[in-house]
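Asker: What follows is a set of structures to go through.
FYI, it's all coordinate maths here, none of it is from the lab. Everything numeric here is computed off the predicted structure, so don't read it as measured data. Cβ atoms are built from the backbone, for glycine too; each structure is taken alone.
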Structure I
Amino acid sequence: MEQDQEPFRIPVTDIFDLHSISPRDVRAAVEEYLLEARRLRFPCVRIIHGRGIGAQRALVRSILASTPFVASFQDAPPEAGGWGATVVTFHP
């Protein structure tokens, strides 16, 4: 990418699917996503990390546990991904 080009912008919704994010970039991506979701005043979001061996889930949850404006987080309901996704609620 040339340096004078604008960065590519992706619209932020209340669902963030990590499947397209490189594992080395997950921490930064989730942290930035949480900040933007809060700025947009979403009351809650769903982060899809997949089931796998649980490494992404553990990383996501460690980030959530250390984020002051996160009120709670839990597995998504079965129809929304179950333990392959985490539902996050923000403090008002």
Structure II
Amino acid sequence: MATFLSLITFTQQGAEAIEHTLDRAAAFEKSVAQHGGKVRELFWTLGGYDGAIVFDAPDAETAVAIELSLVRKGNVRTQTMAAFDRVQMQAILGKVS
């Protein structure tokens, strides 16, 4: 399972319907599960981004499909990164020549 971190920014549409943000978050968690993944953490934030999501997906292609399903609804824009834990980073460092 691969881990991804998505930084979220509300669109005008998403901001205007902010009262539905918790419902949209629940729908996103359900979508991730339907794709074989799991949402680890979901945060609403202050500052340059409106939220952050840490989620697992079977692979990068599935993560892209999950993100595309989210952004096509028009409520958020995302910036997504692959994330690596300590064990994965140790394996990566073992490959450095």
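Asker: Ranked by distance in nm of label points 7 Å out along Cα→Cβ at positions 29 and 53, which of I, II sits at the highest value?
Answerer: Greatest value across I, II: structure I.
Asker: Figure out for me which of the structures I, II the number 15.0 belongs to, where mean count of other Cβ atoms within 10 Å over residues 21-28 was derived from the coordinates.
Answerer: Of the structures listed, the value fits II.
Asker: From which structure (I, II) was distance in nm of label points 7 Å out along Cα→Cβ at positions 45 and 77 calculated, if the value obtained is 1.5?
Answerer: II
Asker: Say we calculate relative contact order in percent (Cα under 8 Å, 6 or more apart) for every structure; which of I, II gives the highest result?
Answerer: Max of relative contact order in percent (Cα under 8 Å, 6 or more apart): II.
Asker: Right, next: Work out the source of -8500 here, i.e. which of I, II gives that when helix-only ellipticity at 222 nm (-39500 (n - 2.57) for each DSSP H run of 4 or more, over all residues; to 500) is computed.
Answerer: I
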